[in-house]
Structure I
């Protein structure tokens, strides 16, 4: 787990300290000391959250008081970005059908299938990588199981026939170096972990001459954008199919402004034309 990875350098740093000496201010200041060129959000994710989790777990066991550590406000994030010379919270570019079709023209078979699966279902890269053909696919019934993640159980979804055919055409795949004699080692897309597809993914983007959109933005963000912004799907349906229990989170995080100028200008003109028709008045006055 990522939290365990983050704890390794923290454990070395705090090896000789007592919990009573670890104050909220100390934890907040630790980010700048250990990761001076990282974003404030990274400090929260990789330092504050793991330390807080360990101490509060110990509190639950009756071993110490709990700790509360606040994050960083906008001004603090901006100041850290200024120091490191790089913006954080850069707007994500979500995947689209146009991007996906161009990507698939140059991607290896399993990368093309992976991209289509994530865009079509809203699955995360970690969930897709985990899938086993015997456990997570019922292609004769047109179903796929998205493995549990982020507090959600496994969920079976009905997938479109085109995706069924795509998955059915994949050969038996085993991650590199895994024992091919053990059927339990099979994976639908044949990757060992979430970083394994990156080289082929980046190469396909370069060959296609398209922006390199990361896995999560191409898949889950692409699904959210397609269903909530580009197509007239109600948010309840999109949220249920894509695995969002909180549709508010889906709207806030997984939808993005798109074609802003054209949409605003077209709406402005439509409103003007309706008002002119109703009033008989004109915005543009004729010359005298």
Structure II
């Protein structure tokens, strides 16, 4: 059943029983359904994530899929969740790969926030990006670098460690607040298009697509060799997929890469850059990522 149909059923149920608040408990798709019910009933939403695979539990965004599980739209709630209740003991039991995906989604915060600050777009609040959002994105990145490897060792074991706590905070709070007060850029332009490719969508997670997009953005921006060494090295250390084949797209030749770059170049997110990147820029950056040792 698609989320649109689920919303109709649950909205009727909530109204019939006189509900006063909508509580979503679970992963991303469960929370999206609950967010949709909240929006359609004008009731406050309480988010209770059981995984930290994206920053979505704290954001206003609602991802809409069709019956074939293909993303077709993104709606926005009128306001962020009234509460986000996180039990790290629950998240510590979730599969390690889901936390890795959350790290990949949060990796984008620094690079996209800085791109938004230098670009010409508006935040989701309709304002120019906030400097505090840029600062939070940088803090998020530094926390991931410091605590990510240790958090991945603990992930899935049920053990709550200081590293795991810090990474969950970075994913579910810092990344969300940074993004919603700055904007999206190249990383999510890439991630969106990757998620639309059937083999990739079936094989890998949104956060893994976002991590790949972050690598492409860092290269396209001309980040220093030291910055790239740190970023690529971190991805390798935590086992993040960083080539198209790792994401599920085997045999990606020059034509496939150029086609991907052309689609990404049409993204509205690209206004969030110091200079406007075109398909040639993106294709070159993807090639660089694919061939990075």
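We did not get these values from a lab; they are worked out from the coordinates using the rules stated. Remember, predicted model here, so these are calculated numbers, not experimental data. Cβ atoms are built from the backbone, for glycine too; each structure is taken alone.
Per-structure values
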item: Distance in nm of label points 7 Å out along Cα→Cβ at positions 83 and 243 - highest-scoring structure of I, II; result: II
item: Highest-scoring label, criterion being mean count of other Cβ atoms within 10 Å over residues 163-170, among I, II; result: II
item: Top of I, II by FRET efficiency 1/(1 + (r/R0)^6) of positions 51 and 91 (r between Cβ atoms, R0 = 30 Å, to 0.05), largest first; result: II
item: Structures I, II, by FRET efficiency 1/(1 + (r/R0)^6) of positions 171 and 267 (r between Cβ atoms, R0 = 35 Å, to 0.05): label with the highest value; result: II
item: Source structure (of I, II) for helix-only ellipticity at 222 nm (-39500 (n - 2.57) for each DSSP H run of 4 or more, over all residues; to 500), computed value -14000; result: I
item: Structures I, II, by distance in nm of label points 7 Å out along Cα→Cβ at positions 27 and 179: label with the highest value; result: I
item: semi-axes √(5λ) of the Cα gyration tensor in Å derived as 39, 33, 19 - corresponding label from I, II; result: I
